[in-house]
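Just so it is clear, none of the values below were taken in a lab; they were calculated from the coordinates. These numbers were taken from a predicted model, which means no experiment stands behind them. Cβ atoms are built from the backbone, for glycine too; each structure is taken alone.
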Structure I
Amino acid sequence: MNVQTIKNEFFTLEVVPELGASVLNLRAASGRPVMREVNPADVKTSSQCASFTLAPYSNRIRDAKFSFEGQDIRLQPTTRDGLAQHGDVRNRPWRVSPVGPARLACNFDSRDFADMNWPWAFTVRVEYTLHGPHFDTSITLTNVDSREMPAGVGFHPYFTRLQDSIDPLVSFGAALTYDTDERVLPTGEARPVKPAEDYRTPSRIGERQIDRAYTAWDQIAALDWGERQLTLTADNIFSHLIVYTAPDGSLALEPVSHATDAFNLAARGVAGVDMRTLAPGQSLAGTMRVSLGGQW
């Protein structure tokens, strides 16, 4: 497996160009994993990496179809229950090159692939940058088609939960969440969070199993183990946060630019889902930052 590595005095970052330029591992200088620790020998898809990119949409599309500008758009289902999920860039090869000792540039062009599961042409650029105790991931999605296209972006990082056997206090400022059906698809507009869903006051997850989309989010999430802390911040295009307790014990905190199944929800007139469209040549861009505090 080809792995690109960059480092500074706080981090070592490993990226796999062949699998969506996904993050294989992100470790502190001490060797302690910041995102979940991954054995390269076990990695066959981006889902087994520490983080991957979501584009040209995020999360799930109901029955792999939606309507846009009077046309019925049908995609190939990518899950067992008939959904299209997580876009179509995360398991394809990207062009990755260092642009300094602590920065990588990653580029993807859908026109290089005849089997793209998306009827519009687009490009994606992701830049990974280490500076001090901060790890930045920046994304730019550009419509290079001759037609307007629906669009969305996001990141899917998995964070190590247990540090020295301590389950962290989790906090994020989100006031609204969605009711969902058996396929974790929203059934309508976001509603106020209930006490058990509210992480505006720091709380430990414990034995709870979570797979939930939040909005009215202040673009900040934090994990606190006492001796060390981790803070995730995101630009305001990332209006939604997906929180997912993975089977391996890690915690996914996913900043995304729209609600799950936003294209279908918007077609139904559901408000607040933040479906975006890009005119030819137009881009959607934003940055996620992971910052370390305390003794890593």
Structure II
Amino acid sequence: MIKFKLLLFFATATFLPEILCSQELEFRKSDEGILLLEDNRPRFFYQTATKSKDGEYPRANYIHPLYGPNGEVLTEDFPEDHLHHRGIFWTWHQLYAEGERVADPWLLQNIRWDVQKTSTSIKENTAEIKAEVFWVLTSTQKAVIRENVSINYERLENGIFSLTFDINLTALVDGIAIGGSEDEKGYGGFSPRFVLPENVSFHSGTGEVEPHNLPVQGGPWIALKGSFIDSNPGKSGIVIMGEPEKLPSYQGWILRSSRSMQNMAFPGKDAVDIEKGKSLNFRNRILVHSGLSTKEIEAYYKEFRNHLN
């Protein structure tokens, strides 16, 4: 099964000669993006080229697929219920520039992501991608935000790995503001779209968290438990981590048990300004595991918070 998935992936991407190797980790760059392999198994793919579905819903600058330890595809792209959802992504409904509402990046309207200056590095058990990304209005071809993103993979233990995102948004023009959905949900920001098993449940450091239509307060991390990993049905899981106290107008967690993304929502329906030349920075981590306890997740969260970038 894994060999079939790899052959299918290789058949759909034209790989360039550039390869960076160190021990068991390897980056491969293609015209479409950058693939990380571990022991010749795919771990994740960073989409750098614009991708669409029959010319609709164009997107770039996101992760898909994210693979589990045995080659399971953990994320979804172009899901039928929300065709604008795309793997692990980070964006908002409202984008203002020079004081005017100019685009809806969440719905992929009047916006494109121009991914430039990508670099990769591998050191021991870690592999990192860095990129400079310009948010460009398709109506004027004008870049209004420069994004500097770092995506760091770390092999932690057998069957456990993390993907850490450090995202920095710099306003290139006056009047930049971003905001979430203009309703009580207020969703926007870091938003993974996972393939959710039927037995999925949500947990924080204080116990199980029940999803609601509106944001819920669940602490700085949320664990999704269920049959995510083939070798550990019912015991595997994914943890989403963040730094809620550092987010402007943090709303809480948007959690869904089927047909949607999960979201650490900010800033809600009221847009927040980013002054020209100033930046907004936020960090998140995805932890994939095969049965960690709450105490063990807390230890990994502490390491995430103490990590110096």
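Here mean count of other Cβ atoms within 10 Å over residues 51-58 was calculated and came to 12.0; which of the structures I, II was it taken from? Derived from II, not from the others. Looking across I, II, the calculation of relative contact order in percent (Cα under 8 Å, 6 or more apart) that yields 15 traces back to II. Consider the structures I, II: one of them gives 2.2 for distance in nm of label points 7 Å out along Cα→Cβ at positions 219 and 235 as calculated from the coordinates. Say which. Traced to structure II. Out of I, II, choose the structure whose coordinates give distance in nm of label points 7 Å out along Cα→Cβ at positions 243 and 259 equal to 3.7 when calculated. Structure of origin is II. Work out the source of -500 here, i.e. which of I, II gives that when helix-only ellipticity at 222 nm (-39500 (n - 2.57) for each DSSP H run of 4 or more, over all residues; to 500) is computed. Label of the originating structure: I.
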